[in-house]
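Okay, got some structures for you below.
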Structure P
Amino acid sequence: MNAHDNRPVGIFDSGLGGLTSLKAIKALLPHEDLVFFGDTARVPYGNRTREELLRFSEQNIRFLQSKDVKAVVVACNTSDAMARAEVQKEFDLPIIGVIDPSARLAAEATLTGGVGVIGTHVTVTSGLFNLLIPLYNPLAQVTAVETPKLVPLVESGKTHETDAETVAVLNDYLAPFQNGAIDTLVLGCTHYPLLAELIGKLLPGVTLINSGAAAAQRLKDTLTQMDLLADRTGPGAARFYVSGDPDPFARNGGEFLGEDLTGRVQRQV
């Protein structure tokens with residue numbers, strides 16, 4: 001096996017949220033080229049069937065494979081929960097999820113054992129966080145809450161404290177975690193770190209686990225172990241593809257990344 005590999009890393013999500021993974025990967029692995037695909041024509045994934053998620057995930061990975069990626073990050077907790085283990089059997093490249101690394105980080109972070117999880121219907125009902133977090137920390141008590149309204153709000157760019165609807169929805173969803181019920185909260189969807197500032201104000205003192213950042217560390221460990229790290233000295237480049245309208249993604253994604261994505265997002269058909 002070659003000691004280095006300058007092919008890009010692929011990242012996919014149902015939409016905008018996977019950019020939280022991309023941002024974390026860029027910070028941790030600045031020399032890697034990245035190819036991002038957001039399946040914005042079919043977002044949200046949180047209410048999809050297992051069969052749909054298997055099909056979408058396979059299609060997304062095949063698209064990224066057409067860009068000659070060396071590894072894929074499933075930057076979508078829902079796809080990770082329902083499809084990643086199955087589709088891994090079909091591809092001869094590392095496919096990294098977000099749930100296991102997030103669960104491990106939460107288990108290590110909690111001091112009281114009180115751990116909350118917010119996620120889509122599919123992610124929460126899969127029970128994976130409830131299984132994995134106590135596996136890494138037997139003292140952990142996990143409370144998982146479905147938060148289906150958050151992904152559409154993030155996709156619409158409603159992520160600021162001036163967005164009254166978002167604040168009201170978060171207040172409702174986070175009620176079970178207030179008054180010291182938890183000391184650690186897993187943002188169990190890569191969209192949710194875009195709401196981290198608001199969530200932090202509603203749950204002061206609670207450690208927030210960013211699933212995108214956790215997956216970035218797992219990616220680095222995997223590429224290192226497999227001798228797949230890039231050996232370029234300059235910064236890597238990022239390419240962006242979506243299945244829906246590129247303009248809202250470029251606008252809202254550019255705001256989050258602090259970059260001008262105008263004209264840099266291509267529609268994949």
Structure Q
Amino acid sequence: MKSLILLSFLPALLLGTCQPKGGNTAAKSSDKSSFKALVFSKTAGYRHESIPAGIAAIQQLGQQHQFGVDATEDASLFTKENLSKYKVVIFLSTTLDVLDDPQQAAFEQYIRSGGGFVGIHSAADTEYDWLWYGKLVGGYFNGHPNNPNVRKATIQVKDKGHPACKGLPERWERNDEWYNYKELNPNMHVLCNLDETSYEGGTNGASHPIAWYLEHDGGRSFYTGLGHTSETFSEPLFLQHLWGGIQYAAGTGKP
């Protein structure tokens with residue numbers, strides 16, 4: 001089994017500037033950590049340039065809120081013993097088939113034991129043949145606008161009582177790559193809806209969830225479709241949104 005390599009905390013100024021493509025990294029966990037999170041960013045298809053910025057941002061959140069952060073692309077770490085160390089597993093812009101059958105089984109057991117899951121952006125573009133995972137993440141990627149793929153749109157914030165929506169405006173305008181979705185889990189609780197009248201290329205209609213949470217098979221799941229650009233991970237409102245989702249998935253923040 002590959003061991004995790006220590007990665008020092010990166011200040012916000014350096015977000016997105018370093019991490020070898022496909023590398024395995026880990027941040028030191030504080031002795032005062034309230035819980036530990038595992039960031040998993042393995043890709044078997046398109047690879048987002050924002051992954052290093054995402055890892056650094058989550059490390060920064062860990063420093064700020066005193067939770068431990070390990071980061072890896074080594075799927076062999078998905079074992080019952082290793083996953084038991086974490087309150088939440090974060091799929092950061094993973095793509096396509098990233099876990100084999102035994103690793104999938106270990107992750108299912110982790111969730112059934114009360115574990116937490118956070119999916120960021122192309123976590124919805126992952127494991128199309130693993131239907132359990134599709135229910136966990138809440139839906140699958142079904143295309144996005146092109147030319148340009150990153151454009152301005154307005155998010156309708158629906159649930160101000162959830163920690164992932166704390167401090168967000170009711171109408172949140174920002175730039176990102178806006179996913180359309182298929183096979184949406186009917187058990188999801190929509191946190192943010194994408195206003196398709198504010199941009200061109202949406203295919204979900206008036207009901208176009210872009211962030212949500214749900215309980216699945218004994219565990220907690222939070223997903224946000226935001227996060228295509230590196231700049232996203234230096235936006236204070238997005239970082240508050242992400243931290244709230246991590247809190248929920250870890251069981252330390254209630255809807």
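Ranked by FRET efficiency 1/(1 + (r/R0)^6) of positions 177 and 225 (r between Cβ atoms, R0 = 30 Å, to 0.05), structures P, Q are topped by Q, which has the highest value. Of the structures labelled P, Q, which one yields -0.32, -1.15, -1.29 when log10 I(q)/I(0) by the Debye sum over Cα atoms at q = 0.10, 0.20, 0.22 Å⁻¹, for residues 105-208 alone is computed from its coordinates? Label of the originating structure: Q. With relative contact order in percent (Cα under 8 Å, 6 or more apart) computed over the structures P, Q, the top value is the one for P, the highest of the group.
To which of P, Q does the computed value -6000 (helix-only ellipticity at 222 nm (-39500 (n - 2.57) for each DSSP H run of 4 or more, over all residues; to 500)) belong? The correct label is Q.
Quick one: mean count of other Cβ atoms within 10 Å over residues 97-104 came out at 15.8 when computed from one of P, Q, so which one is it? The structure behind it is Q. Using mean count of other Cβ atoms within 10 Å over residues 145-152 for the comparison, can you identify which of P, Q gives the largest number? Across P, Q, mean count of other Cβ atoms within 10 Å over residues 145-152 peaks for P. Suppose Kirkwood radius over Cα pairs in Å works out to 17.9; of P, Q, which structure was it derived from? The structure behind it is Q.
Throughout, read-outs are computed from the coordinates displayed, never taken from laboratory work. Quick caveat, the model's predicted, so the values are computed rather than measured. Cβ atoms are built from the backbone, for glycine too; each structure is taken alone.
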